[in-house]
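Novice: Below, each structure is written out as structure tokens.
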Structure I
Amino acid sequence: MSHSSQPAAEPCVTTFDEFVQLADYSLMDSLNADPDATVDGDDHRPRQVFSGHFVPVAPTPLAEPEYVTHSSTFFKELGLSDELAFDEQFRRVFSGDLSAAREPMRRVGWATGYALSIYGTEYIQNCPFGTGNGYGDGRAISVFEGLFNGQRWEMQLKGGGPTPYCRGADGRAVLRSSVREFLAQDYMHALGVPTSRSLTLYVSKSETVTRPWYAQDSHSFEPDVLVENPVAISTRVAPSFLRVGQLELFARRVGEALPKQGRNNAHPNALEELRMILSHLIEREYKSDIDQSLGFTEQLVELARQFRHRLTALVANWLRVGYCQGNFNSDNCAAGGFTLDYGPFGFCEKFNPWFQPWTGGGEHFSFFNQPNAAEANYHMFWKAARPLLAQDVEALEQFDKVRHGFAEAMQKQVQNTWAAKLGLTEFNLELFKQLMQLMTQSKVDYTIFFRELSHLPNDISALKRSFYIETSPQLDGQWQAWLKSWRDRVTDGGDLAEISTNMKRINPKYAWREWLIVPAYEQAMQGDYSLVKELQAVLSHPYDEQSQDVEDKYYRLKPKAFSNVGGVSHYSCSS
């Protein structure tokens, strides 16, 4: 649960020529392309995609791309030299111009379709054709897949221009959302939370798009102005971008999932395509965890176990660090069990179990409801894979048993997380309930509270640094009683210095605070990237004590001026 750093490889890839030699396109080589697709990737208008696992698409290059930043941490991990981020051909490729690609790299990328379900309910109405055949990567285009130090990574341009799944949109991402996603992925990795990774961020010096957003200091719930934004492309990287929604799409095509729609067996090859994508998922994401010599149905049972473990651990980690996904649909749920979508996300500052930063999210996707959302997504994974187990009664029984054990597995992970945050060897429900009530009453800052608690204080005065309100003598008395009860359990036979150190490895000091991110992307829009780089530096060591200057600036309560301000306390997902 604590953070860990990957051993960094010595940079060995210093030129673009060396980089392209790492190309290895397992997805395009082993899965089916849409038979109606073009060969050259000129496929940018909305259309229905009826079969196949991917559509070859060429991204739309940024006009006059300029370097904003890259993740030197991740570059090191991949064995890439920092200079590569400034290489002309590398910059062209990762700002959408695949004409710079050379063999064995391809001059075409790919987009994938997926189905949408929200809390276990299947939807097709948000597809422009009302069929579900137009829903997928509308502006995310994968452009590279390769092997780096024996590890396979897929590189995907966010904001790479329209695809057949763009639903009439422009396929672009703005600099604001790109800065947020770039920094958030870096930060989550530094926190030790499984996540997609940030590679590079480029912005166009001349291309802009207009998006609804919030006026300065607006208290409006929904965006109230139209803002012209510079267009940007961030590259996110993961072992794969396979999602639960993708598996669902093929299961629906089999006709099992929606028998009343009259689409039964509409695709004679659908069951085989479902088998292929699940097989590909195991190969890409679970190769080291699933014995390849097992029969396919046994591998699926093991996949259910492994995915359940990863997903429950992931959501417990989200609770640990105060992260709220905001929109945890099945299409935002990575089948590899890591954090995928950084659109309407936020981090809890003033503690509220029902914290939800996204105006379109509702309580069902709020902070403490994330375990339920995860179970709904897991249910859709289970439902999607079941048709492939129909002939194997024993495997099906085991598969169903794993599904039915999800809630218990989730509860165990969450309880272990709370115990670790509190420095306890085991979870204590009564102590936890009292704490949640006191935290809510005192309006504590989630990160500062647990960090201060990690010093094992005797007296609540130390914790008051995290309170957003003045407490009453009565509330102070309740806190003091809780603190004594907690300390008695923590200090029972343990080494205090060691307990405190372990708690500090689990409770970060530096949190994502939206009001500190806003100035960074606002300055970036003026061509000044210094604050983006400063945030990268601070957030890449979230557990460490840093300089006094950093502490004064970043370890403090949210100023009152930012309360309920649109774009800071809440935001729409216009990215």
Structure II
Amino acid sequence: MSNSSELQIQRRKFQPVLPEVLQKGAAYVKPKKGNSTKSIADQKKIKEIFENTYGLPEVSFVKGANQSVSKKAVRIGVVLSGGQAPGGHNVIAGLFDGLKKANKNNELIGFLGGPSGIVENKYKLITEKLLIDYRNTGGFDLIKSGRTKIETGQQFENTKSNCKKLDALIVVGGDDSNTNAALIAEYAKKENMDLCVVGVPKTIDGDLKNSHIETSFGFDTATKIYSELVGNICRDVNSAQKYWHFVRLMGRSASHITLEVGFKTQPNIVLIGEEILAKKYTLAKVIDNITDVIVKRAKLGKNFGVALVPEGLIEFIPEMKELISALNDALASNAQELSKISSIEEKKEFIFKKLPSKLSELMQSLPAGIASQLMLDRDPHGNVQVSLIETEKLLIEMIQKKLGALKKEEKYKGKFSAITHFFGYEGRCGIPSNFDANYCYALGYNAAVLALNGFTGYLSSVRNLTKPSKQWVCGGIPLTMMMNVERRHGKDKPVIQKALVDLKGKPFKELVKNRDKWALSESYIFPGPIQYFGPSEVTDLTTKTLQYEQK
């Protein structure tokens, strides 16, 4: 890699520290099977779909001789699927080193451009010379990524043909990508392919987690990047004291990023979508709650502040969630007719008539720009692309109307000037923090051990993450264990259930305990940039969320 920065050069020298159980290599790791498992919901349907891979036992790794994994040289493929997350290259590095430690003749190939690389048989051989410049770096540019889903009969046929010379396939991705991994594992079993399929949990959104997957990789780095930016804004707002900054943060289906950045910066308002859904707030109620803080601060002479808004907020408001669900179905059912209409206004008029009257009225009551954004093309999974919906601008427009009404009633005498931000792509390819560099390397190495032992249909699991990396616990959990049935493209499909912010969990309770104080004070924290060198109490810190969860 040419034109390396000084930091990149120094990061190449970083040596991730493996969990103790993995340090001598796969030949000295024994798998220990636990109890058989069942899916998190919809057990009967999931069992029918995954008849060959359902009910597998949990697996943990302990020290012990296991020389059989070194006897035969194997060829393994890896694919990066979905959006980027800091640390992907270290997953590949851990996978590569784990394979070479077991048998120097083992080979790792990287499918290019995501799952489409599998379908089209586009790949490159991963070598130490190729990998050296990518260790401990951000991005997925070594083999690139993509959002293709392997779901048609032809795609599965191509996968079978193109993976016939492989012993295993490692799928690095989020909930949808790992659902695809589970479907490939099931297909391979059904077709009597000798192919082991292993997943690795990746998503900066933090919504791929459970008791065995304490966090997905990239979440730590991304939230540190966002927290630096929000902290800078907090410092600016406290210096100028004349603007309200509304910051929308990535996280389509869960508010984990917003919660974590809230802990790291302590802004005046932290909206948690899961709470809004649980309390069945209307859009008007959300506006009332925000306006209440703005008015109270104005009475103290503070016409400024910082509010954090989760990207997927609009889908958590029950009436909006219902509207979007109906829209998804209406757009999918009328795709052919809509394709013949060029004007967005005509498309809206067409769709208004296809919606139940209550939802049609709601959509027509929204600002024209937001209603148009709701009509935009869906993502590959059939979901509205909430990153394209400027929720923060919708909130500001409605807050201005509310404050205008309060001014007429002489209940508000302040000034309201708002500035908007959206932080998403800024955090996806950052140089991984020490935590993510270690975690990703361990996840990749652990995935190699799972594959070498033939554990197909499993997700790489590394736990005990608030402890030093030497003490992390390794193993695997069946992908089907995390599944339920959801509505996609107007049809019921098996998917890994997204992990939402737990309103009974310690992290959310910590927010509730502090937010009234944060609302009216300037108890802002300014975390600054990620620290890669220095005392471990600064460089090796993990997320506040994990610290609260494991207190």
Structure III
Amino acid sequence: METNWSLETIYKGTESDEFKHDMSAFSKASDELNLWAKQHLTGKPDTQTAEEYIQRKNGLEYFSTIAIYLQLGSSVDTSNAEFQRLMDKYESTAAKSAIHEALFLQWLKNCDISDLIKESAILKEHEFYLKEQKALAEHTLSPEEELIIADMKTTGSIAWQKLWERESSNAETTLEGKTYTLTEIRAKADEQNREDRRKAYEAELSLYPKFETAAAYAMNGIKGEVLTISKLHGYASPLDMVLEQSRIDREILDAMFNALKSSLPAFRRYFNKKAEVLGCEGGLAFYDIFAPINNCRISYTLDKAKQAVLDAFNAFNPALGSFAENEFKNRRLDLLPKRGKVGGAFSESVHGRKEGRYLINFTGSFNDAVTIAHELGHGYHSHLLFDNSFLNSSYPMPIAETASTLCESIFTEHTMQSASEEEQIYILETDIQGAAQTLVDIYSRFLFEDKVFEMRKNGSLSAEDMKNIMLDAQKQTYGELSCYHPYMWACKPHYYDAEFNYYNFPYAFGMLLSKGLYAIYKKIGADFMPMYDKMLKATGNMGLADVAKIAGIDLHDKNFWLSGVELITKNIDKLIESLS
């Protein structure tokens, strides 16, 4: 199997005629839209002008393909200076969008959207976008000020992010005479032997001081910029800004977190039982969290992992299986870790080409196979939106983690059906490990980021400050462990993207929502997929409360979130009983 993705269907290279043409056309289209906006977005809002802006804006969004191509290329080769140079050039041009966007928002401020769209099919199609933009207009500065902010980001948060990516992806450590990248050494967290895990954990911790100062500076620069911008835009806090961008309200977040916190005692019972089974004197250590609970170890070759995912998807729904098969066939996955490749995993939608790409760092574990299913779940979601216009194809962070997490459940459930009793315990425990990461660890990351924002208001934080904040957050969520991980802030990419603040709670949101959806699937069977597809397609032009109503779900109801928690705690109790 080919393990490197192909980007040739996006562009054949930075020297190709198409890439050069699009780079030039993007700059020209951006300038033309700014000029048009200055000439037309000055008077009373009218239907014809709104239609033309929507059409021009959709056309300009096509050029995001350039940025995605460069980002994808850089993610597997962070040392590629040419990609970095071209990205800087693209971002400089993209920053000019602040002019026409600010003019459009000002133009909308005193507009009645209902009157504007009455006689226009195009505007009716984009009604949600227009209403969302009108709400955003209340938090928008003048075009000149927005342009300054956009320009400053290129030498501020974007530059800090690139520094972190380069430093973290190239840092190395040694263990027993072998050299490991950060991604490679973290992959040893599930070693069978506890002493091996401890050594890998210590080797990992020895790696961070090599770039902790750079990471702390990057974190300070990025979070400081976000605080300044959110304040300038009239938000009470970065979290309030994120909630509006996420198309949910504080009541939904509180309902979810209140339900999540009720799960912590069950997870602590699980941690205590795991410590007992593993014979961990003094309690479970952070490096024991991913330890296998028994001698069973499910591992995969790439070919086996691919087939296992396809079998699970096909059993659930042939359309989902066919979609995944196509992604493998067309070389849209980059699968193996390598020097210069960023860690973790992600999915990227290339709407302009109606394609997806998936970065995986596969090392052969069961969790790696789950990750493939997870990222393809993202791809399936985006795939359903390819027929929408650009402006109706983006969806907020919380719902983004729903389709992916549902695909995890699909894969896990299918694998359990053919597993031996010992393998079932392994799979069940691995699933609970995942839930612990998505609920317990994610909550610790949320608490960390919230505290960093609070403290950053009063000045810069040192690497030592960051470590202490993380340790305190882990103690609040994990409870009593014999040791923790003070550097979880230094290895998580979402902290270093100024456009994705609080990209932690969406994972908990997605898991608990997906659990509720899976329960619905169990009840209605074949009728689930049409409803589910309709729900995912609606994510481009609806608030999440309305999206959930398609499935009969009330996101403001704590009881709904508790129903997801209950499914997880039942599995915890089942595992504890089987180990007693």
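Novice: Give the label, chosen from I, II, III, of the structure having the highest value of distance in nm of label points 7 Å out along Cα→Cβ at positions 135 and 543.
Specialist: On the way: I: 3.9; II: 2.7; III: 0.5.
Top value of distance in nm of label points 7 Å out along Cα→Cβ at positions 135 and 543, among I, II, III, belongs to structure I.
Novice: Identify which of structures I, II, III gives the largest calculated value of relative contact order in percent (Cα under 8 Å, 6 or more apart).
Specialist: Largest calculated value belongs to II.
Quick note: the coordinates plus some simple rules give every number you see, no bench work behind them. A quick note: this is a predicted structure, and the numbers were derived from the prediction, not measured. Cβ atoms are built from the backbone, for glycine too; each structure is taken alone.
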